[in-house]
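Colleague: Before anything else, here is the set of structures, which you'll find just below.
No lab work stands behind these numbers, since they all come straight from the coordinates. Quantities reported herein were computed from a predicted structural model and do not represent experimental measurements. Cβ atoms are built from the backbone, for glycine too; each structure is taken alone.
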Structure I
Amino acid sequence: MHDWRIGGGLLALVTLAYPLIVYFSLDRFEPRWLALLLFGLALLRLAASRTALAWGCAGGAFLFALFSWFGNAWMPLKLYPVGVNAILLVIFAASLVYPPSAIERLARLREPDLPPAAVAYTRRVTQLWCVFFVLNGAVACVTALWASNAVWTLYNGFISYCLIGVLMAAEWLVRRRVRARNGLA
């Protein structure tokens, strides 16, 4: 089990470092060789988890890797963050149509008996994440299509992660206030 956690941690680290790996590979390798890395990441993601999210991300990664491999092009590799945001958007939005919402499912892992106010709150947070995925994916797309490689790397390998952290921290603060207001603190 310990080895599996190390493998999962390494997979997460390589996934987070993906924009940096692409950036530092631009002048050193042909895109098709980096497409193999993306393909490998997709296979490892499926081996680690067989959830809908893992299948969606792996399927998207396979497509981007194939386009990059056969076209020997960087653009599909740079569009991968757009695909990740699109897949997350679909999963979160689908959970709004077919409840429970994605955030409610996560909340119930920690607190199985959520009160109705908490269910409503988790629905709003899921909607907020949907808006985030649209905006983040749009900026990732703009940087892939029209920005320099350095700007693409800065946004997709640093700024977007900071924005995710800010959103998570802000939601945590709001959640504390909502819980206190509803006597759930």
Structure II
Amino acid sequence: MNQPARVQSLSVDDYLASEDGADIRHEYIDGELYAMTGASDRHGLITLNIASDLRPLLRGTSCQLFANDMKVRLHIQNQDIFYYPDLLLSCDPNDRATYYRTHPCLLVEVLSDSTARIDRREKFWAYQTIPSLREYLLISQTAREIEVYRRADGWAQEIITEGSVRLDCLEVELALDVIYEDVLA
């Protein structure tokens, strides 16, 4: 997230309409828009590697996986908030709004210098309010390091640097070699 794109306050309906087909994506916090920055090649590869590995496992299930373009909608302290996580997994068959999800079980953010603080603090705090969320992953794009936060563990941080990361939401293991394929030498 960057700087406010506009000073005027937009309604949720106007925001959703403005994002449909827009060249620049915006996150939304209580009527204010925040333009999204572009992603690096490493960021894109990590996101694609995870999505490519998980997608075949979802066939025949109620789970839907989205990379980059699906918003998560939150309602916190009478404020509507929409974020674009890098990966969003929802397995709730009733969570099927056209432009956003409200009941994800897994959210993933790939860290960058410009977003790491927001991902670790603001988004982490906000995401914990989602009752269906089981796991939140923060993935470094400069080192083989994944921060895992699980509701079942009281959102305590677990750092993974070797082997694989367990995804309770899907009951699978994701190998770091797959996540970082073609990313780090």
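Colleague: Thinking of I, II, which structure, once FRET efficiency 1/(1 + (r/R0)^6) of positions 40 and 144 (r between Cβ atoms, R0 = 25 Å, to 0.05) is computed, gives back 0.70?
Modeller: Clearly, the read-out refers to I.
Colleague: Same structure, new question: Could you figure out which one of I, II the value 18.5 for mean count of other Cβ atoms within 10 Å over residues 32-39 was computed from?
Modeller: The structure behind it is I.
Colleague: Using relative contact order in percent (Cα under 8 Å, 6 or more apart) as the calculated read-out, with 17 as its value, let me know the right label among I, II.
Modeller: Among I, II, the structure yielding 17 for relative contact order in percent (Cα under 8 Å, 6 or more apart) is II.
Colleague: A value of -27000 was computed for helix-only ellipticity at 222 nm (-39500 (n - 2.57) for each DSSP H run of 4 or more, over all residues; to 500); which of I, II is the source structure?
Modeller: I
Colleague: Can you say which of I, II returns 15.9, 48 when Rg and Dmax of the Cα atoms in Å is computed?
Modeller: Answer for the origin of the read-out: II.
Colleague: Where does the value 16.3, 53 come from, among I, II, when Rg and Dmax of the Cα atoms in Å, for residues 48-127 alone is the thing being computed?
Modeller: Source structure: I.
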